[in-house]
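A.B. asks: The structures considered in this document are given below.
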Structure 1
Amino acid sequence: MVMSLTKEKIYRAAILTIPGIGSQRLRQLIALYGSAENAWKTQQFTDSPERFSWFQKFKHARQKIDLEKVESLLVKENISMVILGEENYPCLLAECLGAPPLLFYKGVLTSGQKGLAVVGSRRATAYGRAAAAYFAKELVKHNYIVVSGLARGIDSSAHQGALDGNGVTWAFLAGGLDSIYPKENSNLARRIMEKGALISEYPPGIPAEPGHFPARNRLISGSSMGVLVVEAAEKSGSLITVDYALEQGREVYAVPGPIFSEQSKGTHNLIKIGAKLVAGIEDILCELPPGYRTDFCKQQNDHLQTERRQSLSENALNEEASYTKDEIWQEILECLSDVPLHIDRLTAICKISAQDIALGLLELQLAGKVIQLPGQNYVLQRKV
């Protein structure tokens, strides 16, 4: 059942069906006339908007639009609408400059929940898909909504990971909700609607055009407290989402990947210029603004402190135990992999003194066996 199809919502939806009129121009009409209904019915046009050709188009196009047909299509497609200012409008998006005056959605849309975007390459590697699904599943465990764009690759894996974790995920589309793009994600879209929502600023009948995707990305970042980029080439469209995130004051996170992967060059560049390197869910949760953190952060800090104390205690008890250089190397190499590992964590796992670990890592780097990443994280050096 479509929720509260008020007259104002129908008028806004009808205006958005006019070619050349999107959310920005709808917002201008509402500002000038107080509501979309008033703009639709008025015969008293002000001088200012008449200078714009799109306003002339609106005046003539509205006469040819059947409001009942607009409403019937929305009912037929089971598409609901929410106006900026209503309770179930995404609360973080509502705070953004230029938030759409009207959103279309299918599924369940509840405001007040914490959202975090997971985005990345459409040509994702197996590593990238696994990482996206893992982080999405971890996020929903902590009651975060996973926000993405239903695209191939990382987006799809993020939605799937959230669903596998029995969580909520939102998918922002670049066209009307009567047509799923890409088609192969139709089943995924149906699953998303069971607990989450498909969302768009475009009315049904509007196709997903190339120019719509960058605009869609601003809604993804705007609805989230932060954006996690899992894989991105140097000129990936995901970086547009990052630009919007920075403009909107959102946190930016990046997952490092193999240094030889083209699909990780964009994420590595983000890390170089200040994005938070993410090697575990704690790197996201404990970097969020204080009001959005969970008890997990305190528990994680307590756990790390306990591990460090245990490590120091064990090292003190075993001060007399000596390890050969080969033994230290072997322990370190067995603990490291392609997934970044922090030096403190490595020390706790290996149960070797921090001094020996630090020296061993330096020697292994010089030997070309280990690579140091930002933040005192380490991975194995793979031969090409």
Structure 2
Amino acid sequence: MSYKVLLCSFYPVFSGSGGAEKVFWRMSNELVLRGYDVYALGFESKENNSPFFETCTKITKINVGIGYRKSFLIQLICLFIFKSNWRRKFRDYFEGKRKGKRILPEIKRSSPDIIISYQIEMTYVLKEILRVSSPVVTMLHNDIDILLKGKQRLYSALEKAQLTQVLLPSYQKDLNKYVTVDSVVIPNEVPSFTIEPNLKSHVIITVGRICDTKNQIDLIKAFSIFNKTHQSWKLLIIGDCNSNKDYYNSCVKLVTALHLQDKVQFIGTSLNIPEYLQQSSIFAFPSKFEGFPLALTEAMSMGLGVIGYNTCSGVNEIIRNNQNGLLVNNNYTDLANGINMLANSYQLRIQLGKQAKSDMKKYDSSYIFDKWTEVINDVINCQRK
């Protein structure tokens, strides 16, 4: 008998083109291949059951039909009725009830043996609002301090879930600062590439939705400094331009103000990222915080010379400075200096890229999903005892 697995996410997993959505559908696809009956539930304000990413036809796709953003009416009511110290608690409760009403019929229809929750807020709805009997595994996709600091109201939901998954060993230690739960470390998978990058090219690339967290403005400023002595180089910025229109417009205005229109190119979203990586020799990643940065690890798996900030969670654990990439202080001047160092040494790019490619093999797909298969089966079997 095959187990029924329900994957639940508050994110717009159908229209979304970022790393979180990519992980969601890769996991759905792989679990189908391993013999599970997979149900994938996401929140979209529009009718859309055709994901941006390639998906298996055997997945039962469920769009609950409301956006993942919080209800304006609920926020307005809580603002005027409840005192500030109670406001967030009641807002989360009523918001959970609203979304829970959409989720519950799908849980009854699918009758899952296990639920994989993609956010702690989803676990809150499942365990505190709906009080589901199915075992729940909570996935924590980001820096633990970002996810849990000041959110004591959500801790009991984690405690009621059967297991919590984190992406890196340091996150497991951080989790224990906030709550005592059973946890397991399972990183995201990183694809292996047979193609090699053109490390002699004069192309710098970055991948990630255009927003303040990904910090493309710092990269544009760094590139402006770098370009004064390396005028043959270009910068490709790949990622969703619509997730934060104001930030994207600020980036475009900055490129124009710095007279870099012929040097900096915004590609938008793409399913052909490996092709762009292959054309590049340096991957720059000035993100402010990360969980397990897929874009970075894919660039490392390709064998590019990579650079990021030493203050960025996830990045500063995956990049080992001067071994498989470069870590620099959190400012665009130091970022420019690091890019300059990589650009000036073809041998350094080869050396760092070769080690990065080797280091990413431990995140191979078969290993990662063997771990997930073991976790899913163990949780279900423990629940049935």
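Here, each number is a calculation from the coordinates, and none is a lab measurement. Every value quoted in this text rests on a predicted model; they were computed, and no experiment measured them. Cβ atoms are built from the backbone, for glycine too; each structure is taken alone.
A.B. asks: Given a computed value of 0.40 for FRET efficiency 1/(1 + (r/R0)^6) of positions 226 and 346 (r between Cβ atoms, R0 = 25 Å, to 0.05), which structure among 1, 2 does it belong to? Write out the running numbers ahead of the final one.
C.D. replies: Details: 1: 0.40; 2: 0.95.
Only structure 1 yields this read-out.
A.B. asks: Moving on. Consider the structures 1, 2: one of them gives 1.00 for FRET efficiency 1/(1 + (r/R0)^6) of positions 10 and 114 (r between Cβ atoms, R0 = 35 Å, to 0.05) as calculated from the coordinates. Say which.
C.D. replies: Numbers: 1: 0.65; 2: 1.00.
Traced to structure 2.
A.B. asks: Consider the structures 1, 2: one of them gives 21.3 for mean projected area of the Cα convex hull in nm² as calculated from the coordinates. Say which.
C.D. replies: 1
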